[in-house]
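Student: Next up: the structures, one after another.
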Structure P
Amino acid sequence: MSETGSDPSYGASKSAALRITVLSDAPDGPPGIDRLDGRAEIVLAHDEDSLRRALPGSQILLVTDFRTDALEAAWDAADSLEWVHAASAGVDQLMFDDLIESDIPVTNAQGIFDRNIAEYVLTQILMFAKDSAHNLVYQQAERWVHRDTETIEHKHVLVVGAGSIGHAIGRLCRAAGMQVSGVARRAREADDVFDAVYAQTDLDALLPKADYVVVAAPLTESTEGLFDAPRFAAMATHARFINIGRGAIVVTEDLVAALEANEIAGAALDVFETEPLPTGHPLWAMDNVLISAHMAGDFIGWREALIDQFIANLSRWQDRQPLFNRVSKRYGYAPSQGVDESTPSASN
């Protein structure tokens with residue numbers, strides 16, 4: 001069956017027995033899941049074996065452990081599924097052939113992490129501009145070292161991935177006085193955030209003009225390994241590279257080589273090809289690299305917010321209303337609000 005013929009508005013009536021399987025890495029499930037007690041039968045699963053036992057008879061699957069491959073392995077046990085919800089912005093781990101080709105809709109957590117990620121990106125930009133990392137080093141060494149620093153006003157930030165998260169990043173950067181351009185699968189008209197949104201095929205021509213390059217794209221076939229040696233070589237030598245998308249969008253060894261050769265001025269990295277970043281990796285020792293532990297979007301209370309969002313969507317499903325944040329399984333992301341899913345122009 002194909003996705004094209006599916007209807008996102010179907011759902012069980014509130015009076016019907018409802019079974020929800022939750023695939024979670026937490027022993028007791030995600031915080032707040034107990035709010036569904038009495039509303040549905042909740043079955044927890046933590047690995048392939050427990051998921052295989054839980055899936056039969058379940059109409060809904062909530063995935064909060066988005067790094068697992070258990071769903072693909074246990075997929076043949078899903079005999080009643082009508083909806084899969086990923087409690088994450090990225091859904092690349094869920095996009096295996098059988099699910100893609102089914103008529104089962106997939107939704108994600110678009111919108112939950114946008115503001116926090118945008119604050120993270122603006123913070124990293126300011127950390128570079130104000131040389132804050134060296135301030136901390138000098139403070140710890142009790143050294144008084146005066147320097148002139150940069151202003152970010154009028155600097156150009158290129159956001160690769162002009163979807164929901166990219167818009168939030170662009171909005172804060174614009175508020176700080178920066179010039180903001182976006183890159184999506186296809187070009188589209190400028191809006192109140194982006195001066196222009198270019199096609200991904202234009203990326204090589206755009207890179208030399210950017211002071212900051214921010215990756216906010218999903219991991220898809222077209223973005224895997226997108227930033228490699230030629231792309232880093234195309235960037236301005238004073239430019240900084242920030243990745244809050246997915247680690248596999250970057251060829252890490254090429255990034256290391258570009259930093260060592262001073263082809264770019266620095267990098268702020270929240271995601272990596274291998275996580276955790278291995279002890280002894282050369283990125284740890286670079287004084288022009290800012291590293292965080294895949295936490296750019298995580299704020300105090302984010303787990304509860306994810307369940308709030310799922311419950312709101314569950315109400316829509318039970319009321320036979322269209323689900324929000326429905327992912328285009330063909331392109332691997334939920335198009336931004338107001339962008340037609342059939343027009344793949346909003347990469348996020």
Structure Q
Amino acid sequence: MDKQAEMDFQQIKPYSNTVWNSESFACQNPRPEQGVLTKLLQGGDPLSWCRADETVPVSMIEEQTPAEIKQRLKENNGETHWDENQYNAGSLNKWGLIYFYLTVFGKGNCTIVSPFFAIYIVVFPFLHEDVTLSELIDIILFYLFFILLPSAIVWGYAEASEHGYLPMPWFMKAVKYFTFSRSTGMVIRYKNNKELYSHPFSEFDCYLVSSPNHQGILSYQLHLVHRYHRYSDSIPLHTFTTSEQPDELKRIWNLIQRYMDTSQPMPDVPELEPARAKDPTTAAWDAKNNRKPDYWFSMDDDEFEEALLELQAEQRYMPTQGPEIDLFNGGTQAG
């Protein structure tokens with residue numbers, strides 16, 4: 001490690017004393033007795049806690065290439081929803097979603113529909129020989145002023161605001177869902193952008209829930225539930241991926257435990273690559289193991305796809321989680 005790297009490492013912020021550490025944790029109180037209905041809603045027994053290994057859900061990390069992540073970071077001036085401190089999950093509010101769909105419609109109209117309309121206008125007089133020039137002009141003007149122009153304005157403003165040339169519309173506010181904080185060890189659930197509850201990570205259990213869809217095929221979801229309170233709002237972990245495969249959802253639980261565990265480096269996924277040097281445990285591990293700082297970000301799309309195929313093949317016959325730990329008897333007794 002050179003002098004500059006050593007100075008940067010020394011300036012990394014330490015963790016809070018409330019963080020999750022799978023090598024040193026206080027024994028948790030036993031799970032309270034659950035009723036039949038609660039067990040049905042939560043899918044029975046929770047997934048085991050573990051000392052998470054390097055297994056990651058490929059279905060999650062393949063959703064965005066390193067090039068796309070770098071471009072998003074550039075457009076957002078380095079701001080991200082996931083870094084060495086915390087993971088923030090959220091979405092647009094209802095007006096933001098309406099605006100988003102309008103921009104999609106506007107873009108489609110400008111880039112796809114308009115060229116076909118231009119071709120149609122050229123051949124229209126040949127298909128309808130009785131049409132007059134004034135009628136043809138009326139059709140063109142109607143399309144230009146009532147369809148193309150509004151579409152171009154909506155799409156153009158969205159593109160300009162996304163690249164920082166214009167301010168974002170005031171109604172484009174994100175609605176917070178939940179936060180995982182590696183630096184504090186806390187898990188926070190929000191409702192209507194207000195904190196609903198906040199508890200240490202070790203007080204939660206993860207449930208893999210299955211239910212048949214309208215075709216009778218089982219679909220799966222992953223929920224994090226606070227062990228000692230009867231909250232009606234759980235934390236939907238299946239939002240980390242579009243996959244509904246049970247093994248991939250179990251790898252999500254492994255990944256989250258790895259991220260929250262300050263005794264281990266963060267999961268090695270493209271989204272976290274810029275943050276690795278800022279996390280004490282991860283930076284130390286990378287330096288010791290000579291991990292290439294831009295391992296993911298140096299890949300082009302073809303190399304990324306090849307790396308994912310190799311990763312998928314390696315994990316095919318591996319356990320979906322690391323070695324199990326006993327959260328209730330395996331730690332130190334709380335004083």
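Quick note: the coordinates plus some simple rules give every number you see, no bench work behind them. Predicted, not measured: the structure shown is a model, and the values here were computed from it. Cβ atoms are built from the backbone, for glycine too; each structure is taken alone.
Student: With relative contact order in percent (Cα under 8 Å, 6 or more apart) coming out at 18, pick the structure among P, Q it was computed from.
Tutor: For relative contact order in percent (Cα under 8 Å, 6 or more apart), the value 18 is produced by structure P.
Student: Could I ask something else about it? Kindly point out which one of P, Q the value 1.1 was derived from, the read-out being distance in nm of label points 7 Å out along Cα→Cβ at positions 67 and 219.
Tutor: P
Student: Given a computed value of 25.4, 93 for Rg and Dmax of the Cα atoms in Å, which structure among P, Q does it belong to?
Tutor: Traced to structure Q.
Student: Given a value of 12.5 for Kirkwood radius over Cα pairs in Å, for residues 139-178 alone, point me to the structure among P, Q it was derived from.
Tutor: The read-out was computed on structure P.
Student: Kindly point out which one of P, Q the value 22.1 was derived from, the read-out being mean count of other Cβ atoms within 10 Å over residues 59-66.
Tutor: The value was obtained from structure P.
Student: When helix-only ellipticity at 222 nm (-39500 (n - 2.57) for each DSSP H run of 4 or more, over all residues; to 500) is calculated, the result is -7500; to which of the structures P, Q does this value belong?
Tutor: P
Student: Right, next: To test your reading of the models, identify which of P, Q gives 10, 39, 36, 12, 2, 0 for P(r) over Cα pairs in 10 Å bins from 0, in percent, for residues 107-274 alone when calculated.
Tutor: P
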